[in-house]
Structure formats: C-alpha cells, structure tokens
Structure P
Amino acid sequence: MLRGLLARWPGGLRGTFTANLLATVVLGAVIGAGDLVYLALGTGFAGALSTWSTLARELGELLKERQWRLLTGYISATLTAGWAVAWLTRWLVSA
C-alpha cells in the first residue's frame, strides 16, 4: 500500500528512491534493536517496501536512453544514501 502511494507520489525515480530509503530505515532500526523477532518482521516489511526490481528497470531505462549523468547520480545517491541511512538508524536505535 505504502509502496503504491510512493509510485504515484512523488513517482518515478523519486518514488523508488524514497521507498528504498524508508525500507533501509526500517531495516537499520530492527538490526539496531537486535531482537530476532524484530529482525524477521523488519526484514519482511523492508523487503515488501523496497523495490529493487523497479530500481533495476529504471537503471536499465536510463542506460538505454544514454542518460549517463542521471544514471551515475542515481546509482551513487541510492548506494550512498542507503548506507548512510542504515548506519545512522542502526546507531540511533542501538545507542
């Protein structure tokens, strides 16, 4: 449901990016909490919210359209923000 809303607003690359970062926050929080039940539930929720197949399709479209700067920026932003958000969330929850 939330993923569907993000597909419509903000939609496109922004919707995918937002969904994946929210999923990363959830996963970072449950990893920081350290409880196996939370980890299982969080992984399921984060997996349902994140959209790696959509990310792959969007990257393929950017590659096909030869939008090199947008492609490079999108990959870089996704990886950098994902790692930063996961680390920060885990640190905040475990502190």
Structure Q
Amino acid sequence: MKIKLNIRHRQSRYTGRGYFSGEGSGIVTVAGTPARRRIFVFDEQTMMCVRDVYSHEDGTYRVDNLDETRTYILMGYDNLRQYNKIDGWAGMKPKVN
C-alpha cells in the first residue's frame, strides 16, 4: 500500500522562524555516500507530517519556517529503495536564524 504525502509547506501553527539543516556530519547518505533522498518532518506531539523535502545530491538539506517552540521528529527515507533503511531522529528542536 502506497501512502502519498504531498506536503510542501503547511501554513499553520507549525510556521515560525525555526529550521533544520543537514551539513557536515549531518548530511543524508546511502551506504556511506552522500545522496538525494526524501526527508519528512513530523510534529512530535500530534505526529502530523508538517514538511517534506528532498536533500541535494551532496546530501545537504534545509527545512525552513518551522515553529521553533515545538519539538519534531525527522525521518530520512530512501525513496529509490537502494538501501532498505529508514533513519529517524526524535525530540528535535529547530535552530533559529
């Protein structure tokens, strides 16, 4: 069963000045190599998917306009299914510009 999530930017209580970025040791990799893959951001309290983005080919990414007072779960997903693994990080607070 495929679930289609088409959430690019949800103007709501999740909007703010916060952001997540993947750079340095926090980039997206598949089998140790930087890769372009999908990243989902879920509100930890409601489990609602509030953003989804693709990383760049070099594995870096940025998710902007998040409410900096909320806590999120980030999930990296290999949408090309080259590597059968989903990585996630819970309890994440966004950085603020």
Structure R
Amino acid sequence: MCLHWLAQCFWNYLDWTEICHYVSTCVLMGPDYQVYMCVAVFKHLQPDILQHTQSQELQVYLKEEPIRGFKVSDYMELMEGLEHSYRHIVLTDMKTIRNPVA
C-alpha cells in the first residue's frame, strides 16, 4: 500500500495542502521521510484499519478511500523520532533497493 501511495505522491488520498507538506518535508528532511510518512499514515489510520480488518474490507478501504483528517504537522514528532532511531537503516535499505547487488 505504501508503494501505491508513494507512487501517486498521495494524490487523491491527502488534501492538496498535505501533499505539499509531504513533498516539502521529504525535500527538506530527506528521502527517508517517505518511509516515516507511511508509518505516520498507518498510525493515523490505525482505528480504521482495525475496523476494516474485521469486516475484511481493508485492502479496498486503503486503496479507494482518502486519508481523512491527516496532517503532516501532527505527526512530525513521531517522524523525527523514527528518523532518530532508524535513519541509518532506512537510508541504507533505500540505497540497496535502488542499486541491488548482483
């Protein structure tokens, strides 16, 4: 699901303002913030994810519904904490994915 959101730059999932905040955050803070953003979105959606998992509609919900009420600024502290804990690992993995060893 994250790859789907990222490939579309959250288009049709977030409000235009939040898309701008997402892009500017990734430009200013680093490419690893794409990963932290996905974690933040999943945290934001956690109650809905639990509800739609029970009704077995999770994939449809995540793929077709906008992400309502999400504000990048509400999750900056979480994302900065993730950066502090995982930046080295995430950036290394991102480089490996981009340039896999043959």
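Here helix-only ellipticity at 222 nm (-39500 (n - 2.57) for each DSSP H run of 4 or more, over all residues; to 500) was calculated and came to -23000; which of the structures P, Q, R was it taken from? The partial results should precede the final answer.
Details: P: -28500; Q: 0; R: -23000.
Computing helix-only ellipticity at 222 nm (-39500 (n - 2.57) for each DSSP H run of 4 or more, over all residues; to 500) on every structure in P, Q, R gives -23000 only for R.
Could you figure out which one of P, Q, R the value -0.29, -0.41, -1.12 for log10 I(q)/I(0) by the Debye sum over Cα atoms at q = 0.10, 0.12, 0.23 Å⁻¹ was computed from? Before the final figure, lay out each step's value.
Working: P: -0.29, -0.41, -1.12; Q: -0.25, -0.36, -1.25; R: -0.29, -0.42, -1.27.
This value belongs to structure P.
Each reported figure results from applying straightforward, stated rules to the coordinates on display, with no laboratory input. Because the structure is predicted, anything quoted here is derived from the model rather than measured.
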